[in-house]
Structures are given as C-alpha cells and as structure tokens.
1. Work out the source of -0.48, -1.03 here, i.e. which of 1, 2 gives that when log10 I(q)/I(0) by the Debye sum over Cα atoms at q = 0.08, 0.13 Å⁻¹ is computed.
2. helix-only ellipticity at 222 nm (-39500 (n - 2.57) for each DSSP H run of 4 or more, over all residues; to 500) computed as -14000: which structure among 1, 2?
3. Compare distance in nm of label points 7 Å out along Cα→Cβ at positions 70 and 246 across structures 1, 2 and report the one with the greatest value.
4. A value of 12.5 was derived for mean count of other Cβ atoms within 10 Å over residues 14-21; which structure in 1, 2 was it taken from?
5. With mean count of other Cβ atoms within 10 Å over residues 38-45 computed per structure, which member of 1, 2 shows the largest figure?
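Values in this text are rule-based calculations from the coordinates and carry no lab data. All values reported here derive from a predicted model rather than from experimental measurement. Cβ atoms are built from the backbone, for glycine too; each structure is taken alone.
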Structure 1
Amino acid sequence: MTTQSIGQIFDFTGKVAVVTGGAMGIGEAIVLRLAEAGASVMIADIDAEAARQTAARISAGSSKVKAIRADVSSPADAIKVARATVKAFGSLDIIVNNAGVYPSSPAVETSEEMWNRILSINLSGVFFYSQAAAREMIKSKRGGKIINLAAVAAQHPMMVDQAHYSASKGGVVSLTKALALELAPHNIFVNAVAPGAIMTPGGIAQAAALEAKGESLEEHTMRFLARLPLGRVGEPDDVAKVVLFLASAASDYITGTVVTVDGGYLLS
C-alpha cells in the first residue's frame, strides 16, 4: 500500500463537496475548512441570499464555492442539488448533511405538523440527500464520503422540550450505520458527528427563548459549563475540523461510526 504524506492526506484538490445548511453556523465553518483544504464546495441552503454571501466571501472572487437554494426536506431538491453540483464541478465526492432545526416544544404540546416537520428536515432530509449523492458517487465509480450531523441529544437529551429533536437525531445515528453497511461495497464511507453544546446563531436564539421562561442566557450558559470537563462551550470550527478528518483520506478505514464532539459532556 502506498503511504501518503500528511499534506496529501488533507489535500482536497479535485474533490467536490456539498454542505447542506452551509450558509451559517456549523455549516459555514465546514464549508470554510473544506475550501481551505482545496475542495470545491456547493452550499445548499434554504436561505439563498445568505448562502450566496457566504459563497462569495469564502471564494474571494473565484468559483470554488457556489450556492444553490434548496429545501432539505424536499427529495426533489436533493436530486437537483446533486445534479447541479456535478454539472458545476464535474463530480460529487463528499456530502455533509448538516442542515437541521430544533425548535422547543413540550412533548404534550407538540403538534403532528411540528413532529413531521422536524423529522422531514432532520432525518428524511439526511436520507434523501445521502441517496442522491450516493447515486452520483456510484455512477462515477469514485466512491465518496457521506458525513451526517447527529447530536449528543441522540444519546442523552440535553434540554427539555426537545423530544422531537432527540428522536430525529437518534434516527440519524441508526441511518448512518445502515447506510455505511449498504454502501461499503461501493467504496462509500458513511459516518456521523455528534456535537454537544456549540455556540451558533441558532443556539443563541434557542438560549434566548429560555429567557422567556425565566432563565437568563448567562444562567443557561453557566449551567452547561458546570457539566463540561473542558470548561467551555464549543465553537463551530470544533465540529468542522472533525468533519474535515472524516472527509479526508485519514478516515479511510472508518465507516458506520459516530464521533462525539461535546467537550466531555457525556462524561458528567
């Protein structure tokens, strides 16, 4: 077996990636790291203007990062994104299923509409975008990497009023393992990353919602910090660097695995 240098292992030149929900937060950090490593990246996001601005900022005038408006809950959009990516860049080698939502809702008050919406975005979206990407990877005979964003909540609920979210992310973990087994003969690796408390715009908005229930953002943060052995809330780049590892040749003997990025939260 030919041994690659560290530089070669993390050189993504010629690789093409899709990142769903890549306009901001963890998704933006992932796009930034992939582009920095040399990959061409398609940002698929329902906020077309935010995606366009992120692509323009990261590309700095080149065509290395492009944006496309896409609804992650739409199977038709999954196909559209996969085909548009191949048309724009020539292949589809990596997909990061990052897009997700986590509105608070007590279990006894959660409507059928909200339950279905959460699962359609957080779980069904992961399946259909993985399916569309896998079809292109199989067609090209190049193999590929599928990386799904799960969550610590799949193993241990971090907040109340999040039963729908925890269920969806538990499904992502199970789906990741099933796809890894089925797609392995095609040299397609499927893994997941399970973040804990990460400081993102969505997380800040969620914490702000707690203030309406009488808990300040500071109190909420301190309560989490007390459970974190590393003593800090995570940053989007903490997740992005792990995604980069799973997308690289450094993980070429890893599939069906969930990497937890939680600052030690599950230890406490």
Structure 2
Amino acid sequence: MTLKNLEIELKLKGFSDKTLSSYLFHNQKFLDFVKKEPADITEDDIKSYLAFLISDKRQKPASINLAICTLRFFYEKVLKKDIFKNISSLKTEKKLPTVLTKDEIRQLLSAISNRKHRLLIEMMYSSGLRVSEAVSLKVEDINPAEKIGKVVSGKGRKDRMIILSRHAVRLMESYLRWREKKGIQSEYLFQSNKDHSKNLTSRQAQKIIKDIAQKAGIKRRIFCHALRSSFATHLLESGTDIRVIQELLGHTNLATTERYTLVSTTQLKKVKSPMDSIAANNSE
C-alpha cells in the first residue's frame, strides 16, 4: 500500500482538504526519514522518528502529537499494523486562551479604516467565529432580519447557528450596498481582492488582524482566535449560561468551553486578598 491508499481512506471518511493535506504531509516526511516502504514499518521506526522530532527538531508537544495522530491513522486504521500500543501522546502545555479586554476591542475597531476589515473583526468578535468559518461565510448564510447566521460544515463537519449583533448587521448591509456600487459580485461575504469568485484566506485574515493590532498600539500578540476567545469570555462575564456559549461556539465537549471560566476576570475581581484584611487590622 502507498500514501494513495491513505488519501482515498481520508476522502471516504469525509475529512477536509486541510486535514487531508496535513495527514499526507506528515506521513511523507516520516517515510522520507526512515527510507522504507509502508508495509515494512515497525514500532522502532516510529519511535526513532518521534525521538528525532523531539531531540533534533525541537518540536513542541502539540506538533509531536499531530505527527503521532497522522501516523497512527495510516498504520493502524489503513494498514492494520499493531505498532502503536507502546506509543503514547505527549503531555501538552495547558495555556490559557488569549482574551482581549473590551477597551482593547474598542482600540482595534477605532484603528480600522477599511470597510471589509472592520466587518471581519466585528463578525469574529460578535459571533465567536473561527477564522476559517469567518472567511468562508457566504452572503446567503446570513439572515439580517433575524440577526442570525449559519456556519456550514464548521470544525468536525458540523453546521451550527450563530448570533449576529445589531451593529454588525448594519455594518454588513452598508458594506454590501457599497460593494454593489463598486460592481463587486461574490457569493462570499469576505471575497478575495484579486479574484471575487474566491474568499479571503485564513492567512490573509490573520495578517489583517496583526496589522490592525499594531496600528492600534496593542503591544501583546493578537491573532484571530483571540476574538473568538473574547466573545466567549465576555458572554460568560455578562451571565450567559455556559451551555448556550458551548452551542454558539460549536464545542462538542463542555470542558473545552469551561476553559474560559479560568480567564474570566469578573469573578476574580470580587475576591478580596487576605493581605487586605491583615493590612486593615494593623491600621486600626
């Protein structure tokens, strides 16, 4: 069997093009390293490659685990080789999500002059969209009158409903009228500048956010997912039920949504440090 068999299996299971490319890439890199045919691969080959990635390439645990996942799928699921029973995933760093303050959101918005860029940021923040979902939005997926929209085949190939803010709806309608006057026709809400039949790419969107954050004078690193994290955290702080937030974000596991309770500062600010009590007693 070859990587062509892996490609066929991935397509049969309905994996996205991005996932397909990732699985093929990592498996090819592995074969280039061991210089063997897939049928001849052993457990020691897998371990040698992982040791190379850890010690020589200095890759992070998340990258190592992705390699393990892609290799395991090919050799266990496709080739039916039982060579992963002694290979475990690495423990990953449990980093807190990056959350912007509402003042930082205002800073971002005040630094934007481009209509499309402003709408992109407002949609990601006000609807909790992943960057891939935002750039793939089609005009027909939006219902301005009801202030709702639909994400078609989001992460995990699941459709879900999203909310739209009143301001984002007004901005979108104004943007679409402007676009029509300019003779720009596209099924996508965020069309590519060069080819209107295509959408903006995730990489282009990331660069837009990075440039705007720098222009706004925000010192820390800002990226698209921070807007989604901010959406979830700000909803939580305003009293929205966490299970509602889970649905809006499209999380399968509630534990994923619960990460945002760790970065919510509203509850933390209500806690009084014991040092303040001691200081107060000493001053009496």
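1. Details: 1: -0.30, -0.82; 2: -0.48, -1.03.
It traces back to 2.
2. Values: 1: -14000; 2: -16000.
Comparing all candidates, it corresponds to 1.
3. Values: 1: 1.7; 2: 3.2.
If we compare distance in nm of label points 7 Å out along Cα→Cβ at positions 70 and 246 over 1, 2, the biggest value is for 2.
4. Details: 1: 26.0; 2: 12.5.
It must be structure 2, since only it matches.
5. Working: 1: 26.4; 2: 14.2.
For this comparison of mean count of other Cβ atoms within 10 Å over residues 38-45, the top structure is 1.
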